[in-house]
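J.: Right after this note come the structures.
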Structure I
Amino acid sequence: MPSANEQAIEDIDAERQNRLVKWTVVAREFNITPQHLLRIRQGKSPITRDVAVAIDRFLGRERGTTWQLLQAPAADDESAGAEPTDERLAEMTNRQIAELAIKYQNERGPEARRNFLQRAKAARDRAVDTLVAESSDASV
């Protein structure tokens, strides 16, 4: 099941294709640069409240719908209290990791923050090692 961000991007893309427009047109309608929209699509920039309003307008939804969906914690989400899996840690953005580390520090103290960051780094290192190994195998 896609995250709320991924679902928003899928919905935008479906509507974009339905309208037969390019991503640059979507960016213009959102009043952001195409580069900013690309970063949002790649998960490197969050969807702000203003962009969420533009998404609602673009999709013909009631204002505030997208923002509510983005703010609602998923049942299996770390925001609901569950620890993220190593696979999830490897795909999280730096910002998401930092936000979660701060949350852990506030709730559990500085040692919990340090342990979480070490675990996140180890998960990312393993993911990169896997990619390197796979790319080495593919080039043989």
Structure II
Amino acid sequence: MLRLGLKSRKGVTETEVMTMVCILAAYLIILIFILPQILGMIINNFSLLSAEVVARDLASLISTGGIATDRISIYYNPSKSLAYNVEIKDKIVVVGLLNDEKKVREESSAKIAIDVPGNFEAKKYFTIEKSRDNGENIYRVEAK
């Protein structure tokens, strides 16, 4: 009979002990492999709202609008609840994530391929547009 430091009781069989060991092993597998993945997804969701990610996203979307052949409209809403300060000048996007008191708690920047000046405070929704008028490209970034 298998003894695991427990006093042997009448009626406890090896099958019951092995079942308990298998259940314990399953819990350990969950803790070791599945729980870190779930925590990683939660942390990833929070990091998707960071100023660094939003700056890179806006820079990519503005640059994508710049290479469109005719016209394009891109709508970007990084978060329904968080607001951002965005400054675009000299081919650099600077994004500041605001806290509840509307103070910048995190700031990051990213380079863009075209120069589209803009300055937006406490905005949650961004629109990037490119159109052509008489053969000239017209770029516009707006925020709400």
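J.: Quick check on the output: 16 is relative contact order in percent (Cα under 8 Å, 6 or more apart), derived from one of I, II. Which one produced it?
T.: Derived from the structure labelled I.
J.: Computing helix-only ellipticity at 222 nm (-39500 (n - 2.57) for each DSSP H run of 4 or more, over all residues; to 500) gives -22500 for which of I, II?
T.: The value was obtained from structure I.
J.: Work out distance in nm of label points 7 Å out along Cα→Cβ at positions 64 and 88 for each of structures I, II, then name the structure with the largest result.
T.: Largest calculated value belongs to I.
J.: Where does the value 0.40 come from, among I, II, when FRET efficiency 1/(1 + (r/R0)^6) of positions 24 and 96 (r between Cβ atoms, R0 = 25 Å, to 0.05) is the thing being computed?
T.: This value belongs to structure I.
J.: So Rg and Dmax of the Cα atoms in Å, computed for just one structure, reads 27.0, 94; which one of I, II is that?
T.: II
J.: Sticking with this structure for a sec: To test your reading of the models, identify which of I, II gives 20.0 for mean count of other Cβ atoms within 10 Å over residues 56-63 when calculated.
T.: Value 20.0 for mean count of other Cβ atoms within 10 Å over residues 56-63 corresponds to II out of I, II.
J.: While we're on this one: Please state which of the structures I, II yields 0.40 when FRET efficiency 1/(1 + (r/R0)^6) of positions 16 and 104 (r between Cβ atoms, R0 = 35 Å, to 0.05) is computed from it.
T.: I
Only the coordinates and a few stated rules stand behind these numbers; no lab work does. Note that this is a predicted model, so its numbers are computed, not measured. Cβ atoms are built from the backbone, for glycine too; each structure is taken alone.
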